[in-house]
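Values in this text are rule-based calculations from the coordinates and carry no lab data. Everything numeric in this text was worked out from a predicted model, so none of it was measured. Cβ atoms are built from the backbone, for glycine too; each structure is taken alone.
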Structure 1
Amino acid sequence: MFGAIFSSKLYMWFHGTHVMAYSLLLIMIVLITLPFNQSKEMLHVYFMLLGLGTSVTDTGCQIMTRKIHGKDAGPWLGGNTVLFGIAGSLVPMIEILTTSVLYQYFILATIVAIVAIMIIVGPNPESGKLICGSSSNNMKSDESRPAVLHYYVEIVISIMVFCFIGGKVTTTAYLSTYVLQTGLLSTHQGSVLILVLWLSITVGRLAGVQDQRYLTNKTLPIHLSVLCLGGFLSMLLIMRFPQGTNSLWIGFAFYGLFNGPCVGYCYDLNNRITYPTEISMSIVMFGLNFGAAFVPYITTLIWNQGAGPQALIITTLLSMAIPLPLLWTTKFLSYDPAVNPLIRNGYQAISDKPIDDTIL
C-alpha cells in the first residue's frame with residue numbers, strides 16, 4: 001500500500017526506468033536472503049520489503065504503459081496482467097518441479113534479475129521516441145481539463161480492483177488449506193488445482209486482451225458485467241455443491257477464466273475516462289495492493305470465527321458481486337460528456353460537434 005502511495009511521487013521526481021530497476025534490485029536481494037532467515041521478526045521485514053518493491057514495480061509498469069500508448073493503452077495494460085498471470089502459473093510449476101525452497105527462491109530471483117537488466121538496457125519509455133498514442137490520453141486537450149481533478153472515478157475503480165485482486169490472492173493463498181480441511185483433495189491435487197486456477201486466469205487474460213482491441217466505451221462495461229456475473233456463478237456452484245469434487249474443479253477453473261481479465265478491463269476503463277497522471281494510476285494501484293493485503297486478512301477472521309473453509313467461497317463470491325453495481329456508477333462520475341449522461345446535454349448545447357461515444 002505504501003509503495004502505491006509513494007509511486008505517485010517517485011515517478012514524478014525520478015526516471016521511471018530507474019525507479020523500477022532499483023525496486024527490482026530490492027526484490028532480488030530479498031529473494032536471495034529470505035531462505036536463510038531464521039527470525040520471525042525479520043520475516044515480517046522481508047515481507048514488507050517485498051510488498052514495497054512489487055507495488056512500486058507494478059505501478060510503474062502501468063504508468064509507463066499509459067505514457068507510451070496514451071488512449072490506445074487498454075490492450076497493453078491488459079497485456080501486463082497476462083504476464084502477471086503467467087508469473088502466477090510459474091510459482092506452482094516451480095513447486096511441483098522442485099521441493100527445495102532454496103532453489104525455488106533462487107529461480108525467482110534469477111527471473112527478477114533478468115527483467116531488471118532488460119529494463120536498464122532497453123529503450124526509455126520517457127524519451128519521447130516511443131510515444132505511440134496521444135500523450136494527453138483521453139480527455140485529451142488541455143482546454144477540456146478541469147482546473148481541479150477530483151479522482152472520483154479512480155476511487156471507484158480502485159474499490160473494484162480491490163475486490164478482484166483480493167479474491168484472486170485469497171483464493172491462491174487459501175485454496176490448499178481449503179481442500180485439506182474439507183478433505184476433498186490430496187495435497188498434490190491441491191497444488192494442481194492452484195495450477196489449473198492460474199492457467200485459467202492466464203487464458204482469460206489472453207482472451208481479454210484480444211477482446212479489448214475492439215471494445216468501445218459502451219461495450220466495455222457490458223463485457224465486464226458478464227465477467228462479474230460468470231465469476232459469481234462459478235462460486236455459487238461450489239456453494240451449492242460443497243462436497244462435490246467436480247464442482248470444485250469446474251468452479252475454480254471458470255472463476256479463474258472470468259476473473260482473469262477483470263483487472264485489465266478496470267485499467268482500460270480508467271485509461272478511457274480519466275487523465276493520465278501519476279496520481280490517477282497510483283490510486284488504482286493502491287486498491288490493488290490494499291485488496292491483496294486486506295481481503296485475505298478478512299477471510300482469516302471470518303474463517304476463524306466459525307465459518308470455516310466456507311469463508312473462502314463466500315469471500316471470493318462477494319469479490320465478484322460487489323464490483324458490478326460500482327461499475328455502472330463510474331460513467332456518472334466522469335468528466336467526459338461522451339461518457340457521463342449527466343453533463344452530456346449541457347455539452348451538446350454549447351458545441352456544434354457530435355459526440356463520438358466509441359472513442360475518447
Structure 2
Amino acid sequence: MTLDHPTIVAPDTSHWANWIDAAVRGGDASQTALDLHDRLLRGGRVPFLSMHHLEELLVVDDPVSARDRVTFLRSLPLVAWMQTPQDVGLGSIVDILSAEAVAHDAGHEGIADIRDHVRLSLMRVGHGKGAVGVDAWVWDVARHAMRERRAHIGMVAALSDMRAMDDTQTFGQLCKQSIRSPAEREEMLSAMHRAAFVRSKNADARRSDAEALDFANQFVARVIAQMPPHDVPVRQLLIDSYMKQGVDEHEIRDDHTIAELSALATFRSQLMVVAEKTGLPFQRLKRVEMQSLPSWRIADALRRHGQERTKKPGSDVHDQHLAVLAAYTDILFVDKRTLEDFRRVRQKEPELAALFREIRKASDFSAIAG
C-alpha cells in the first residue's frame with residue numbers, strides 16, 4: 001500500500017500507547033482504535049514511529065503488554081520512520097544529528113537546506129515490519145536493556161538543569177577561585193545529595209523515599225568518582241575536563257562564560273558519537289558549528305525559551321528528542337506544555353520557526369486522524 005504524497009503525522013507517545021492498548025485489549029474504544037489506521041490513510045496521513053516512541057512503549061512492567069505492542073506495530077500496513085542508508089529499522093535523534101552533520105560536511109548550507117536534505121535521505125514509508133523488523137523476539141531481548149537504561153534516563157531528566165556552580169561567570173573568573181577544601185567538598189556533596197533526593201521525588205510522585213535515596217546515592221557516587229585530586233589547579237582541571245569532551249585548548253578563552261564552554265563541550269561530545277557512527281574524522285567534524293544543525297537549534301531554543309518544569313520524569317528526555325520532529329514531520333502532536341514552549345520559540349526566533357511545520361495538541365489518539 002502506498003500514497004503518492006503522504007502527510008507524515010507524528011503522534012505523541014501517549015497517543016501510540018493508548019491507540020495500541022485500546023485495539024489490543026478491547027473495550028469501548030476498541031473499534032475506534034482498530035479503524036484509526038484506515039481513517040489516517042483515507043486522509044492521506046501516515047503515522048510516524050521512532051526509536052524513542054518504541055522505547056517508551058516497551059519499558060512497561062508487563063512483558064505481555066510490551067509484546068502485544070510490538071505485534072500491533074508490525075501489523076500496520078503503512079508507517080513512516082527515519083533510517084540511515086547503512087542501517088535497518090527505526091532511527092533516533094542520533095541518526096538525525098549524524099545525517100545533519102554529514103549534510104553540512106557535504107556542503108549544504110543553512111538550516112532549511114540541511115533539513116530538506118536530511119528529510120529526503122532518511123524518511124521511509126512502508127509496512128510496519130520494515131520499521132520494527134520481522135523478528136519480534138528481538139524486542140524481548142532489547143526491552144531488558146531499555147528497562148535497565150530507564151534509571152539513567154530518569155537521572156538525566158531530574159538533574160538536567162542542576163548546577164554545581166554559577167555558569168554565567170567567565171572562565172577567567174572561575175580560574176581565580178581556589179580548589180575546595182575537604183570540608184567544603186563534603187558540604188557541597190551533602191547539598192547535592194539533598195537536591196538530588198528532592199528532584200527525584202518531584203520527577204515521579206510514585207517514587208518511594210527509599211528509591212529517591214538510592215537515586216541520590218548513585219548520583220553522588222558518580223560525582224565523587226569524577227572529582228579531581230586536591231592538588232590540581234582550577235585552570236588545569238577545567239581545561240582537562242573540556243578537552244576530554246573535544247574542545248581544543250585554544251578555544252577555552254578567559255572571556256567565555258562557563259555556560260558557553262559547557263554547551264560547546266556537550267555539542268562536541270555528540271559529534272564524537274557522530275564520528276563513530278559515520279566514519280567521518282572527528283577533527284573534520286569539529287568544523288561544524290552548533291547553530292548550523294536544525295536538531296541542535298531546536299533543542300537549544302526549547303531549553304532557553306521553554307517553561308520551567310517543576311517535575312521532570314524520564315519521559316522528558318524522549319520528549320526533547322521527539323520535539324526535533326517539528327522540522328521533519330508534517331504534523332507533530334505534543335502535550336500542552338510543549339505546545340506552549342513551541343509558541344514561545346516561534347515568538348522569539350522567527351528564523352527557526354520557519355523550519356517548523358504543524359504542531360498540534362490532541363486530546364486523545366483518535367484525533368490524530370483529523
Which entry (1, 2) yields the derived value 14.6 for mean count of other Cβ atoms within 10 Å over residues 114-121: 1
Comparison of 1, 2 by distance in nm of label points 7 Å out along Cα→Cβ at positions 306 and 330 - largest value held by: 1
Structure from which 0.95 was derived, FRET efficiency 1/(1 + (r/R0)^6) of positions 50 and 170 (r between Cβ atoms, R0 = 30 Å, to 0.05), options 1, 2: 1
Cα extents along the principal axes in Å derived as 67, 52, 40 - corresponding label from 1, 2: 2
Structures 1, 2, by distance in nm of label points 7 Å out along Cα→Cβ at positions 10 and 186: label with the highest value: 2
For 2.3 (distance in nm of label points 7 Å out along Cα→Cβ at positions 34 and 178, calculated) the corresponding structure among 1, 2: 1
Of the structures 1, 2, the one that -18500 was derived from, the read-out being helix-only ellipticity at 222 nm (-39500 (n - 2.57) for each DSSP H run of 4 or more, over all residues; to 500): 2
